[in-house]
Structure I
Amino acid sequence: MHISEGVLSVPVLVGGGAIALAGTSMGLKKIEFDRIPHVAVLSAAFFVASLIHVPVGPSSVHLLLNGLVGLLLGWSAFPAILVALVLQAVLFQFGGFTTLGVNTSVMALPAVVCYGLFKPMISSPRSWVSLAGAFLCGGMAVLGGAVLVALCLALTGEAFYPAAKLIVAAHLPVMAIEGLVSALCIRFLKKVRPEVLELVYGNR
């Protein structure tokens, strides 16, 4: 879901950069010292998952794990995703530096929104409710990201309308995969490392 350089209009780039700056500032304030390793691990997971991608117009389709990152980090998803995108731009020329703010926003903002929406379900003592919340969070975060990418393209010009529609449609299968991955990860953590979830949902 990386938007390449030279595609978006200046107002869209500025707006995306402003959102990324605000979200990253909030996320950095939320990171406690002993949580830094968790943020680093999830940033690395996001980095690796995004490496294998299929080009779709001016963007690409690949696993994101932004929903899972949002579930486990909340607002700290912004700096985690930003660091991963910087490394991808430097090492593999994915996306770019002018679109860094927009790419961060379209992936991190849905993650944070889904964290807020599905937090009550994840923290539920009922296993099926928790897993359903994780599935929905993983899937909806991908959908939110695809819709935001489409919106950025549509705001840039009418010529990008077909590409915008294609990007949303292409990410529908990814939604189901990401939802399943998120649900399995939450199930695993509840069994093996429940203190991780207690730390996230007990202190925020």
Structure II
Amino acid sequence: MRTATAQRTSKETDISVLLNLDGGEVSVETGIGFFDHMLTAFAVHGGFGLQLTCKGDLQVDCHHTIEDTGIVLGKAFFDALGDKSGIVRYGSFFVPMDEALGFCAADISGRPFLVFEADFPEERVGAFDTCMAKEFFRAFSTAAGITLHLRAPYGENSHHILEALFKAAAHALKLACTKTTDGQTLSTKGMLD
């Protein structure tokens, strides 16, 4: 089973994650309703089992909760993938969400990198600051050792743009995590690190 647990406790957040790359229960509670919605969509569309709780200093703002959740979720992905042998490694996906379009290309390479191109008409969706989407994906990709390219070429509603991006990331990662038939490591180096 490709599962992992990850925890992180600081003066700003207390986060616990149980991740199963091959499916399972989905339960998310961060104290930020829209972020819960995005992480739930991410798990459902990725086919991941995800039980995640975060207690953060929301009296300050949403920044620490969202960024630290990206760190812990990324760490869980890193651990669940093990040595990364026997996976397809690459995945890309487009998701239309009404007038918005989201795209993600992922490489589970062991080399973290984020390219994020999206403009949001509104500064906030519920209690979620739209600028935090980039911070979440940066934290996630760094901790997971994954290269992510995320792009929303157009859209008029920030909710739709964000949902398209989170769902595109989910589908791209689902494809990249798919097991190969021969179990080999997809790298000329013989390893993904």
Structure III
Amino acid sequence: MLRSTIIALGLLAAGMGSASAQPAAADGKTLFATKSCVACHGRGGAKAIQTYPELAGQDAKYLLEQMTAIAEGTRLSGPDARGYPRTQGMKDIMHLVNPAERQAIAEYLSKEPAPKVRPLDPPIDEARMAAGREAYQKGGCQTCHGADGLKPLPTYPIIGGMKRDYLVLQLTEVRDGIRQNGKVKTMLPFAKKLDDAKIAAIADYLSQIDRAAK
């Protein structure tokens, strides 16, 4: 009896030890800060540098898809003599972020407050906003991205309130066949009809949409 009790206690202790040794659940906020994401996308994903996208408040499934595409090399951006430096820089650090951690980061960012509108310099007037809205609607953009780019179809990105220069870059690279991952093929027939002037007008308009109105 004493021997069996000792064995049982030993097994219980071993089980408790194994449980305590299990890794803690991934914390998206901590991962975002420690895996280099914050360096380009800013605190909380809402203060991105240069022409990098602000990710706060974005759809979680879309974010996860894009991280995976960049890690796998299927999403490319910024071609020049060095290759595709914009996405290559992120791909180079993706080995630090496993699939479960990507999921945690995406969930964290999707719940963060959307960034504030960045006023353009010089500011655009109502006529320019109207021209951009017209180009957006006639271009068929609202079919997938919704009114004002705020209510997209599931797993499509929210594009209202995104940075102007980032929007210009992405529209141009989709139109020119540089970006081909995910659902981009469904966008290509629409994007091919956009010249640089229409892309600029759409980007001006969308960049000044207040995402808090979503």
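To which of I, II, III does the computed value -0.32, -0.42, -1.17 (log10 I(q)/I(0) by the Debye sum over Cα atoms at q = 0.13, 0.15, 0.36 Å⁻¹, for residues 122-161 alone) belong?
Values: I: -0.43, -0.49, -1.01; II: -0.32, -0.42, -1.17; III: -0.28, -0.37, -1.13.
Of the options listed, only II reproduces it.
Can you tell which of I, II, III yields 13.5 when mean count of other Cβ atoms within 10 Å over residues 34-41 is derived from it?
I
When helix-only ellipticity at 222 nm (-39500 (n - 2.57) for each DSSP H run of 4 or more, over all residues; to 500) is calculated, the result is -16000; to which of the structures I, II, III does this value belong? Intermediate results must be reported in sequence, preceding the final value.
On the way: I: -25000; II: -11500; III: -16000.
Only structure III yields this read-out.
Only the coordinates and a few stated rules stand behind these numbers; no lab work does. Everything quoted here is computed from the prediction, not taken from an experiment. Cβ atoms are built from the backbone, for glycine too; each structure is taken alone.
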